[in-house]
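**Q** The following blocks contain the structures, represented as structure tokens.
Each reported figure results from applying straightforward, stated rules to the coordinates on display, with no laboratory input. Keep in mind that this is a model prediction, so the values were computed, not measured. Cβ atoms are built from the backbone, for glycine too; each structure is taken alone.
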Structure 1
Amino acid sequence: MLVLFDIDGTILKSQHAGVQAMLDAFHQLHPDRRFSFDGIDIAGRLDTLIYGEMADRHGVPADAESHEVFRHTYSGHLERRLAERNTVVCLDGVAELVQRLAKEPGVELGLLTGNYPATGRLKVKHAGLDPDLFKVNAFAMDGVTRRDLPPVALQRYQQRHGSPLDPARAIIIGDTPKDVDCALHNGCRVLGVATGEFTAEQLLACGAHHVVDKLSPVEPVLEWLLTHREARR
């Protein structure tokens with residue numbers, strides 16, 4: 001079984017450090033312009049798409065080289081912001097759930113997130129978790145939309161273990177309708193957690209197989225996850 005965690009709003013909250021660090025990067029690279037995220041949808045979206053939309057709106061280059069420079073600059077600003085202020089809050093139950101799942105036979109952990117690889121790992125680390133516990137990951141650079149990410153994670157699982165995994169044995173844990181959508185689109189199960197901007201009712205309405213208000217207490221969450229260790233349709 002593969003359990004794939006979203007990061008922002010699911011594992012942690014960074015008190016908008018990511019958004020502020022992105023603005024820092026844009027301002028450093030283009031000091032003659034004013035940047036704002038007003039009107040740009042962020043929740044559940046890939047950082048690549050957010051960058052492209054910001055670049056288009058503010059008239060700055062969006063080619064691959066410019067994007068790479070932005071990624072590097074953003075990563076530096078995020079690390080600084082996370083180090084200067086203890087902004088990252090690991091959400092209730094997450095650390096215990098991750099540790100317990102990591103010890104379960106037949107369970108692999110991963111990240112499925114709109115973050116870039118470096119910045120996603122930075123956030124997880126500052127939440128007090130070891131990023132290396134998450135062995136099979138899919139990040140923003142791995143697809144055009146979030147729907148592209150589960151197949152990437154499943155392919156990496158196969159490369160790691162030498163055999164394919166039934167998508168029904170992959171569970172995505174996330175806090176947005178986009179997490180639910182990408183799971184259902186690819187035949188994966190999804191656990192919605194109402195710790196972000198969306199309510200339990202909204203996540204259920206999107207089709208989440210199960211929804212909790214938060215990942216604590218851990219026992220019932222763990223029990224639900226482990227009932228799907230073997231695929232059942």
Structure 2
Amino acid sequence: MDLKQNTLQNKRNYQKELDRIIEAIPAGSVPTLMLHSCCAPCSSYCLEYLCKFFSITVFYYNPNISSSEEYRRRVAEQKRLIEAYNSEKKGHEIKVLEGDYHPEEFFEMAKGLEYCKEGGERCFKCFDMRLKETALQADKGGFDYFATTLTISPLKNADKINEIGFDISKGSKVKWLPSDFKKKDGYKRSVELSKEYDLYRQDYCGCAFSKRDRLEDKCP
């Protein structure tokens with residue numbers, strides 16, 4: 001067996017790990033989950049799926065969004081979706097917590113990585129930054145788990161996100177909830193829900209560098 005085949009065989013299936021955790025929840029028990037969300041469209045399927053099993057607080061913490069106008073638009077869409085889900089009683093009531101918005105902290109973190117390819121080291125440090133704050137807030141609130149919607153994107157490295165989440169959980173009282181939400185047609189469902197709720201869908205992650213790259217890609 002060559003190295004590539006061995007790697008594929010040993011690759012963790014984080015979605016199956018999540019399913020096993022859900023299956024093991026005792027009857028009548030509702031664990032608490034601090035769920036970091038990058039935007040309403042990405043959270044749509046994740047919330048629909050998880051709110052049946054967890055008491056969720058959506059933590060909207062995204063200092064990587066460079067434009068204040070863009071940030072406010074995404075926050076408003078996130079809150080609108082949660083209000084809709086709660087009114088429809090899709091599962092347990094969903095709460096929302098908005099984190100501090102200080103984009104200068106993202107730019108400080110990204111120094112020297114401005115021209116890294118999207119999906120590379122700058123993105124990994126951004127994941128780490130947002131998930132550390134999520135774990136901190138979950139710790140303060142006495143939550144059972146913390147997680148993120150980021151793994152629903154086909155453009156995001158779910159293995160790396162889970163690796164970061166597990167590493168952070170080693171120094172926290174809160175457990176990391178593994179996921180790969182794009183599995184089981186999760187991403188497809190998020191697109192359907194975005195259309196159903198007429199959600200604002202952006203074509204870049206939110207940071208100035210991602211926007212720059214998207215604009216360059218569109219240039220003839």
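**Q** semi-axes √(5λ) of the Cα gyration tensor in Å was computed and gave 26, 22, 18; which structure, 1, 2, did it come from?
**A** Only one of 1, 2 returns 26, 22, 18 for semi-axes √(5λ) of the Cα gyration tensor in Å, namely 2.
**Q** If distance in nm of label points 7 Å out along Cα→Cβ at positions 79 and 103 is calculated from each of 1, 2, which structure is the one that comes out at 3.3?
**A** 1
**Q** With helix-only ellipticity at 222 nm (-39500 (n - 2.57) for each DSSP H run of 4 or more, over all residues; to 500) derived from the coordinates and found to be -16000, which of 1, 2 does the value describe?
**A** Only structure 2 yields this read-out.
**Q** When mean count of other Cβ atoms within 10 Å over residues 39-46 is calculated for each of the structures 1, 2, which structure yields the highest value?
**A** Details: 1: 15.9; 2: 26.6.
Largest one: structure 2.
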